[in-house]
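K.L.:
Multiple structures are listed underneath, in structure tokens.
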Structure P
Amino acid sequence: MSEMVKFSSKMEREALEELRAHAREEGRTLAGLLTEAVRDYLARKRVRPAFREAAEAVLIEHDELLARLAK
């Protein structure tokens, strides 16, 4: 497990209450849920540019075929 570091932040009260309730329901800590959520968020943000670049490359490579299919 990585080193845990304490930090302070603010969050909407309702969202925090829901998060705490979910942590209790799952038998997990708030820190564990926040860490997982941040990692998931960062992973999604990193994939999007790579996906866009790959999709653009496909569109460029297959431009003629895609134009014919669109007719």
Structure Q
Amino acid sequence: MSLPPMLLSNLIIQHPEVNLFVDLLGTIRKRAELGENYMLEVDLKPDYSDTPRNWEFLVEEAFVWGER
């Protein structure tokens, strides 16, 4: 039985204390280490003042590599 993908929007909603993109990456890395989901669905662009142009790549990289 495969798990549904983790939605980026749900992760953001679950962590209202996150106010910076760099902190979001840390949250994604921690969640990836828990191994609860095998896929991440990037369903929106994070609306933080420090969100870089290559944000999608960085989000996917954080999820794939975790806290390694």
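K.L.:
Who wins on mean count of other Cβ atoms within 10 Å over residues 4-11 among P, Q, i.e. which is largest? Display every interim value, and only then the final one.
P.N.:
Working: P: 6.1; Q: 15.2.
Evaluating mean count of other Cβ atoms within 10 Å over residues 4-11 on every structure, the highest lands on Q.
K.L.:
Moving on. Among the shown structures P, Q, from which was the value -14000 of helix-only ellipticity at 222 nm (-39500 (n - 2.57) for each DSSP H run of 4 or more, over all residues; to 500) calculated? If you can, show how the numbers build up before the last one.
P.N.:
Numbers: P: -26000; Q: -14000.
Answer by label: Q.
K.L.:
If volume of the Cα convex hull per residue in Å³ is computed to be 186, which of P, Q is the source? Present the calculation step by step, with values, prior to reporting the outcome.
P.N.:
Values: P: 186; Q: 82.
Of the structures listed, the value fits P.
Read-outs: derived from the displayed coordinates by stated rules, not from any lab. Predicted model only: the values in this text are computed from it and were never measured. Cβ atoms are built from the backbone, for glycine too; each structure is taken alone.
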